[in-house]
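*Asks:* Please go over the structures that come below.
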Structure I
Amino acid sequence: MSTTVHVYTSAALNYVPKVRMLFRSLRTHHPQWQLHLLLADTLPEDFQIDNEPFDTITPIAELGIPNWLGWAFCHRITELATAIKPWMLEKLLLNSEPGAKVIYLDPDTVVFSPLDDVVECLDQASLVLTPHQTAPESDIEAVIDNEICSLKHGVFNLGFIGVSNTVVGQAFARWWAERTYYFCRDEISNGLFTDQRWIDLVPALFTGVAILRSGRHNLATWNITTRHLNGNATEGYRVDGEPLGFYHFTGFDSGAHRVMALKNGRGNKSLKQLIDWYAEEIKPLKDDPLSHRPWAFGYFESGSIISSEQRLIYRLRRDLQRNYPNPFEVNGFERWWEQRARRDYPELFGSPQSVAAARETLIKPITAGFTAGETTENTKGVVIGLIKQSYQDPGNALKLARRAWEVLSQEGVAGLKARLRS
């Protein structure tokens, strides 16, 4: 049985200071593990890895994602950082010996004690997941805050996943990568929440899936209502009598974490001390130059900020993906937007309410998103098929074919299929 363990996280450059906290905590408890940073960003020439607490850094450009520049443009920062996770998982698995383990942890996580039980679980299983909740809520408000929230965002928290290098593990990584390539979006109204909702299907689709219900792992505000945290930084923290494994400080920068901790923690002094400790630890990070690095994929090369609406239209329009394979460059998609977007999509230039309504209309029915790889032959075949189907109404055939070609050229086969279903 292989003893190799890889741990990786995914983040943009401005989050690297917090990544260091995660990896230093891992080095304390598992100095022999191999640690990797997956960069949802470009790697600047002046970035030096020599003194970093991780072993390798892999920017998105090195993952082998087809048409990756256009694909990256379709995503906001959280969507992109999560969309590339399975691609890195597959890369690590394929470059490891059979039985090696790969663990993903979110960059806003800190490890407080050894994770040997996770590795032991992966000795027997191909995948290990941690649910958001491991015990039923007893308070109706907590049901709304936590259980119903999990129904929207996913049963399992993807701030952690463990995968063993088995046939099943590799098959899962490929399946997950294919799903995030087309459908890694924060669109709860469409049943999608980045990479996370897909994992609800995993216990049904794959064998060898273990669900780790130990309260010591993935402790967070969404499950603190049903777990008992005690102890302190000096003596160590314990959850339901076991050493705290890792805590997920999600939503910390916005202040949402502290608000939900105060609400769900019910005056727990240990929880307050833990959150105060993290706040003090990250306070100096605001002075780290990396914390102020702009996200490379947040701007056109001209320096203009890319809007969510621009990302959406590019994602929906196959013709734009084909004509502007690098939508960031000067005199490309940005110029098209300035010249055509207001005419083609006037509803995206109104009040915030009308823009929000227009976005909801555009994303329904759901389409496959980035489809620049579809072939012209495939497109023509669908059009011919539609013409043949219209023989029963010859007068409508030409009109149908023209409209089908228009939709296909702009939105691809997936877009046409979605239109036919609506």
Structure II
Amino acid sequence: MTAAVHPGDALSRAERVTYILVLGALTALGPFTVDLYLPALPTLERELVAPTALVQLTLTATMVGFALGQLFVGPLSDQVGRRRPLLLATGVHILACLGAAIAPDLFWLGVARVFQGVGAAAGGVVAMAMVRDLFGGYPLVKMLSRLALVSGLAPVIAPVLGSQLLLVVDWRGLFVFLAAFGFLVLVANAIFLRETLPESARHVRGHSTVGQRYGALFRDRIYVGAVIIAGANFSALFAYLSSSSFLFQDVYTLSAQEYGLLFGINSIGVVVGVQTSSRLQKHIGPQWIIAGATLVQLVAALAIIALDASGAGLFGIVIPLWFFIAACGFNFPAISALALVRHGHEAGTAASVLGAANFGVAGIISPVVGLFTITNAIPMAGVMVVAIVVAIAVLWLVVRPRTVPPLEA
């Protein structure tokens, strides 16, 4: 019998499934917080008598809170352990959701959304850090792929769920639902998750202070490149998420439920991408998967521009868009593996910077897209092209795929 190299190697199948389910729910909390109310944005715009760009700023507020929260929670979890920051932040998220549900105007909704983001930040950061505490090598890739499936799928499932909830509740009811979901996540974590970072691992020589942890990360060229690529990849995806409700409901006159169905179809692309990517990493380095996926993204985004300009209509957008989103799915686990595999001693800090890059940079994209009058898909696809060009340049000039060491078995 082979001795366990990492703590997670000794877990039974049932224990691994439990971790996947509970950590997956944690990971979903953030994307659900961001995206559940996307189908309600046009209604919110009319009810609060606010321009599109200001309504989209409520998305930006969440992303800013998410980025700041991750930068705080990640290093804290490396210092005091995973469970306490997780439970505290999830409690903040529940209270902020209830605050958003009773917000009297757009300003107070924005304030509540910032605190929703701060509270939800713990989910993604601590989930990734706990997986890194438990696993290494290809088992780490497999577990990260499960979380990547959730984090990639949640942004496209959330609007589907939101559109169905709007049949029975108004936009305020969506935040009540989020508070209830957050409470269930809090209870599940309190019952099923044990501390994965022992006291001895919190004070490793050269990694015991926040400065030392950040130093270890930012001296790693490959990690820095992965963070920038993550931000560019998520920014491209968020250009779609922040503009799609207006594009498909206002321009192409889809109902909230038809819009939700479109997201459901796109979610299949994410599933295909994440699962295929994690399996390919047994044989192909994550950097090469990113190289292929970003090329597909660039071609798909350019195709959206060309087809939309030529008057191809709805199908001229949604077909290349499906391939673009599937390529995002390929990127999610590959980027996580590339960034985290060499940073077990500062996993929380590493995950926090990675998440902050995703949500912080993507939060800037929302008002940028909103500055354009959304009468076609070109502003959305144009932002996608710029973001992916940045990702491709960083991959080849900073990460330099041929220099990346192979994963452990």
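*Asks:* Name the one structure among I, II that relative contact order in percent (Cα under 8 Å, 6 or more apart) of 17 was derived from.
*Replies:* Working through the options, I get structure I.
*Asks:* Still on this model: Computing volume of the Cα convex hull per residue in Å³ for each of I, II, which one ends up highest?
*Replies:* I
*Asks:* So helix-only ellipticity at 222 nm (-39500 (n - 2.57) for each DSSP H run of 4 or more, over all residues; to 500), computed for just one structure, reads -12000; which one of I, II is that?
*Replies:* I
*Asks:* Between I, II, which one scores greatest on FRET efficiency 1/(1 + (r/R0)^6) of positions 130 and 354 (r between Cβ atoms, R0 = 25 Å, to 0.05)?
*Replies:* Going through I, II one by one, FRET efficiency 1/(1 + (r/R0)^6) of positions 130 and 354 (r between Cβ atoms, R0 = 25 Å, to 0.05) is largest in II.
Here, each number is a calculation from the coordinates, and none is a lab measurement. The shown structure was predicted, so the numbers you read here are calculated from the model rather than taken from an experiment. Cβ atoms are built from the backbone, for glycine too; each structure is taken alone.
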